[in-house]
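Given below, in the form of structure tokens, are the structures.
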Structure I
Amino acid sequence: MSENSSVIIKWSGKNIPIDGLKDTTTVGDLKMIIEEKTCVKVERQKLLNLKLKGKAPGDEDLLTACNFKNKMKIMMMGSVEKEIEDVLTVPKDIGNVVNDLDDISEEVEIKLQNMQEHLAKIDRRVKEYSVKHFNDPRPGKKLLVLDIDYTLFDHRSNAEKAVELMRPYLHDFLALAYEFYDIVIWSATGMRWIEAKMKELGVTDNPRYKIAFFMDHGAMITVHTPHYGVIDTKPLGVIWGKYPEFYSSENTIMFDDLRRNFLMNPQNGLKIRPFRSAHQSRDSDVELKNLAAYLYAIKDKESFKDLKHKHWESYLSKSSALKSEYLQTFFAECKKFF
């Protein structure tokens, strides 16, 4: 390496040049420079194509020991703190129960849905928020709204490639769902991070299915609960208000690993098991494969209002859908990874 080598960091649609690298520059040193230029903290950075003997290097390793070349392009995944704090930070005033809120009463849920203050916030989002549009709604299709982190992707584990952190069966799940549902991705992070993750995972332009649109934290609202204080949540009313001729509480289902995210629409939410520790759990995780079957089992229902999605496994086990030729073919052909 020369005494003034450089790299280009590709992140969030940008090319960020970094000069002045030396023989003594470590991976950790490079990450510190990246943090200064992007505000993405060192611990949040994943340098996807920087390798040491075929593996991701440690922060203490010298760049000269890696597959480093002068002016090489390094792909980075990572999000600034302000974009991920809603996902990673548990509010101090609500204790450890914030991730599921399983003991909140139905009376509180109903009250939250009907409070004029919250309805006014939703109305403002309908008028002011712009979705990242890809494909028009399809008449007659139901709506599937999906979270990303811990739902489709393990965003905390380290890996050389994003696909290693992808939940098993993701693309088969989305391909089956697309036959009967329009698909929306709604994350509590920022739009740039959503776009980067979905592109890296091969979701955005996948030939097997199409995404209707992306939504980020800007479409969320805050609600105040009697026992847990202020909570950020994803009100489906924003989508229903923007597309009233296509989607409603009758035909919408949302998957999220945090129950608080569908607190405004508990009837429409299904709390998915979080996908963590991808390297250890990817060989045994079949959540998306089974949920694809559930989506198929309920696809012909005129309304979802009589369903209790928390009992989805019991519903599926009693359904004749599992014996259908369609699902038998699906199970025979589906793969853990694309």
Structure II
Amino acid sequence: MKTRIGVAGYGNIGRGAEKALARCPDMELAAVFTRRDPRSLAINTPGVPVLPLDGAESAADGIDVMLLCGGSATDLPEQGPRFAAAFNTVDSFDTHARIPEYFAMVDRAAANHTAVIAAGWDPGLFSLVRALSGAILPDGADYTFWGPGVSQGHSEAIRHVKGVKYAVQYTLPVEKAVAEVKSGSRPALSAGQKHTRECFVTPMEGADLAGIEAEIRNMPNYFAGYDTSVRFISEEEFLKNHAAMPHGGSVIRSGNTGANRHTIEFSLKLDSNPEFTGAVLVAYARAAARMAREGSFGAKTALDVPVSYLSPKDGEALRRELV
């Protein structure tokens, strides 16, 4: 029997999850839920109903896992606890500083469900690498670099600023900092010393440009403390040059075992950030369904999910093919 997946929010990540589900024979897209008029939304999977997000709980009997594909700035803080009370859920909440608070809210709501939070690539896959490399090299230091590429969470946060019509944010690693880390010297680097942020914004007609720029630069958890540039461009230029969503990044740990120095590195290079994130959500949905069947309820992160549960293969196949 296939695992029935609901997708809450049909933006970039929701469409990415739909593409990932089409490549997973053990899973099926059961419904898409939207804040838009469902009649106006054309999805790519024939025969799948499009339903209002309001009242989605009434469809709980037909959904094994709900993928929450909204943004971390405003959508998930409300939707995470709400839907965890009615569904098994997976989301990609990515505001690192607020994860303990968000985990607690979702955990309280998920008394009878499994809710995997922060299951993108960072947090998510990178969290696994940081945990693994730190366990192996306790005498060491972790460094995470994002980019070069488009940050969906930061871009979405800019789009909520009053007067913004279109916006995209590129995260760029500081190459000097990357080189220092790879040398094994273990430099003390702030987040702002590791990355710069470039914002391209198309404002609405008559918008307060100085006010928009000031709000972006001072946004806590997103831009405050970073070398941030804000460039205002036309709608034509935005649609021509900034519609793609590449991204990537790396986790590097430098450490010692006695006198010997070691480096662990894991990196990603993504043509489409939202499609890759959607694929990660789908893999964790497979795990969430299994954990729910076992009665492992409450909020979880990538660190709490057995890696083997992400695969459609059974234990025998995994041991034979991968170990």
Structure III
Amino acid sequence: MSRDSEVTDLPLEVKSVNTKEQKVFDGISFPLILSPSDTFRHKEPLFWNDWVKKNINAIENLLLKYGAILFRGFPFDTPKDFDEFAKAYDYNPFHNVYGLGVRSSVVGNVFTANELPPGGKIPFHHEMAHVKDHPLVLFFYCDLPAKEGGNTPLVLSNVVYRKMVEREPEFVNRLEKEGLRYMRVAPDGNDPKTSYGRGWQSTFFVSSKEEAERKAKEQGYDFEWLEGGSMKTLTDTLPAIRVDKRTGKKMWFNSVFTYAVVMQHDRNYDTIGVIFPNGDTISDETLEVLKEVMDEAKVTFQWQHTDVVMIDNRAVQHSREDFFVPPRRIMVSLFKDHQGHI
């Protein structure tokens, strides 16, 4: 039985706080780690899909409280098992558009995670914070962990916000008042060698420049076509700090860290960037403080085969650790609407 009063009626165990894979913020262990109790450890995937449907409110209350749930030790041996488990929540799938990273369809609503090769950096980010429309719930699945590294660290955005207010109050105040714009050059066709290498065709799910222009206008982008067929886009001004209406907490909901780290890593300032509405950039000193804050607040767990992580994309950011020896197979399923739930 569970040691958490909120799940005492569920056939689960709550893992005690593990300093290597969890941290405590405001008295709450993050992320919440759930495993089947001994009596239910050998149940088939169908049992757990039915369990989700019967206990959706309890699970969503836990997600709201903790921000992320790691389901460990469940019998999700294949991507199809994972797909059916994620679909059991009855959310509307989020169509994989406007993202930066190259992904491939696996089965159902399951895609590969960013296909950036080993050695590439994927910094902390909310999924698609650089666009107006973004998924609300993410599920990650470990089909095959890397032999070393390649984990998916998490960070609570309200914790990042609080720490940044303490250390860079003027910068945070400007973010709240002005918002940010994001610039990117989408290549003609996918380039999986970079973490932002989706071509304009797969970014907008189109095959012609005319269709891409129409989609860009719908999103409020400024755009231009470059030599070689690449498409340069600049978003409208987007909020950089968002209040979660469910909790009243302020969230560090922007892609400053993502864009800045990628820029510094690739040394390619002409293909990706983030600016204030008047064109001002963000200082290297501020970015260094943000990096320190992310390192202080992050939590890293070691991927195990069949692990599923459920993430509230409004409250939690994720990233990818470096790894250098493939294979590594992490998959993702994105959802938008909650069908009246959280």
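Rule-based calculations on the coordinates, nothing more; no lab input. Because the structure is predicted, anything quoted here is derived from the model rather than measured.
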Inset, instruction - For structures I, II, III, calculate relative contact order in percent (Cα under 8 Å, 6 or more apart) and state which one comes out highest. - result: III
Legend entry - log10 I(q)/I(0) by the Debye sum over Cα atoms at q = 0.13 Å⁻¹, for residues 143-270 alone derived as -0.59 - corresponding label from I, II, III: II
